[in-house]
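Structures are listed in the sections that come next.
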Structure 1
Amino acid sequence: MNITVVCDVLGEANNGTTIAALNLIRSMKERGHTVRVLCPDQNRKGEPGFYVVPTANLGPINNYLKKNGVSLSRPKSDIVSRAIDGADVVHFTMPFPLGHKAAKLAKKRGIAVSAGFHCQAENFTSHIFMKDSRLANWIFYRFTWAHTYRLCDCIHYPTQFIRDTFEHAIRRKTPGHVISNGVNAAFRPVEVSRDPKYDGKIVIHFTGRLSKEKTHKVLIDAVNLSKYRDQIQLVFAGIGPLYEKLEKRGRKLPNPPEFRFFSREDLVKQLNMADLYVHPAEIEIEAISCLEAIACGLVPVIANSPRSATRYFALDERNLFHNKDAKDLARRIDYWIEHPEEKKALSARYRGFVEQHEYELCMDRMEQMLKNAVKERQHGKDA
């Protein structure tokens, strides 16, 4: 197949949306498909197969968007047209201007259109300080359906949770396929030499962008309430706009949190040094980071937020804590510290769970989804 992947957001692999897009691009190339990438990432100019549009100049809010790791595209018809010329399928990853432009043009040309659903309403409304507005989130879903997703022959949802959320908001069924973004085979239990700086410490890990919806502050506060606060070392893997606030909040702990961005190789090692994984995020479409930790043998403690798909990763009620409740989280942390044999047994139970999210299996399903979209579009032409 000739596949054009459209990325309104594509830059460093430091967020779930970019990682999912890069994984799809890499995987489809490895399977022998021709892949073009349409994006606003100026660092990609001149790379074979990349079609780069300008970024939008939004004046006074440019710095705010940059701080949040977001740049908006300014679709240029000629570049978009060249990127989709001869494509069998156009797959966009975000329902924003570039994705809309490419989908609309592809539809006119009779090219199959598919999409990845990687943007929860709150991921957008948090940038305009309306994360908790039900009306704003409902409007986002209704708008993206009417404006872009209705053009699709198929839609990839990373979880059933986000499919149900979207279809409930727009009050209709969609041509959806629920497929995990997949856990890379590199994430597995391995023998590592524990860093001497962790001697005598209980290492609790969380991978997540340093942003409001990830709710790092609840984990910091929970450690401060733990009976084992003097022994706990928090490790936050990720970058983001709240670094300074979280670093300041963490100073109250006997062992201030470590903030680092890890390469994949280093992250695997770090996860294998950890004793417990906590995922306090209030808003999540899937959270591959949690699955990566589970794949490395860690038992997760997850916020039971109604706006997070990650809560469905819990195999036991002891895997969950009350959303945004630091006291309840501290109780869960203390429980797992005090019951290592139960933690070991639950880790073994998780091995079968994580297999269904194996990366190559998920990419096989993504490939088949794209092939089906092309066949259905061709059948429509023939009819």
Structure 2
Amino acid sequence: MLANKPLNNKILHIELAKGGGVEVYVRMLLNHTSQQYQSALICPQIFNKNALTNFNGTIYEIDSKREISLFADLATVLKIRRIIKKENPDILYCHSSKAGALGRVAALGKKCKIIYNAHGWSFGMNTSKLKKSIYIFTERLLAKMTDKIITISEFEKALALKNKVGNANKLQAILNGIDLTQSKKPTTLTRQELNIPPDALVVGCVARISAQKDPLLFAKAARLVKQAIPNTFFLWVGDGELKEEFAQTLKDCNVDGSTIITGWVDNTHEYIELFDIAVLFSQWEGFGLVLAEYMAHCKPIVAHKTDAIPEIITHQRNGILIEDITPQKAANAIIDIYNLENKEEIRANNLTDAEQFDVARVARQTEDIYKALTEKGMIRK
């Protein structure tokens, strides 16, 4: 157990992703661990700093390109290295592959311990064999410069071991979590405010508009659902690089008039509360944090049965899992849930099952790692 008094060890977090689940994870972790450890944060300018309610450490803003760029990445490495020198942290915690690569290179020769959390392995994505080989080689090399690798699911840990990224002693799975108090907060957002008909069936998704989350499949499934249930309305809460293509596909499918794309919002819990059915059609998924949020709001769920998602969702207990997903299968699952007579049972199951994904548990397990790494005699292997 950790001591009750605040500890003097300093943790420097690096989070370079712009929006999405990684930012949410880092915000929640900082809010739940900053009382025990001094903390500092390197993040993009777009990072929602107002959501850091229990954090009073220094914030350094660094914007980096998502794509690999030798000169830009080198400049970012030098910036990070100057911050590491200034902060002199006991632990450097790198979140996601970009921050993991740049942060660990920037820390070469420094005495700080290094934690890395990929938040979903890059080699687990749907990409070419060549790219996967490059990603695996890079992760293996960088793992040698890392003291602890945290995975957000058992699936991610098994994938790392299979591809020889780290070893069993270095890898530790800490199942992802959410702030359960958010789902209990009163909401003020209404259907009327969004011009959603009061009698509509609202099918919603909270996700980045990216290839991983397959918004185009969502649009094609929406067309089929709309044909079967004419009063259906669709909500996509998020933004991303495929927004224009997504909007065009919604138009091509004749559902653009009954679909809202919100862009990035700070009050996702209020939008989830408006859903009747919540969906996630990810093509690959290291965890699927939003599924736990859906559960906390007692929403019946339709999701693609891939990667770590079955660690969260149990078919026909929390909703429906779809194998080998297609627009027709996705639409059929939504229609099946709409016609279910035991939706109240699913809602009750989700409220109960969400408790295991409390971020307070994630914080405790992470603090145990901090403590172990800062004890004398800890040697990188």
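List of remarks:
- Comparison across structures 1, 2 (criterion: mean count of other Cβ atoms within 10 Å over residues 106-113) gives the highest value for 1.
- Label whose coordinates, when mean count of other Cβ atoms within 10 Å over residues 258-265 is calculated, return 13.2 (choices 1, 2): 1
Read-outs throughout are calculated quantities, based only on the coordinates presented, and are distinct from any laboratory measurement. For clarity, every value in this text was computed on a predicted model and none was experimentally measured. Cβ atoms are built from the backbone, for glycine too; each structure is taken alone.
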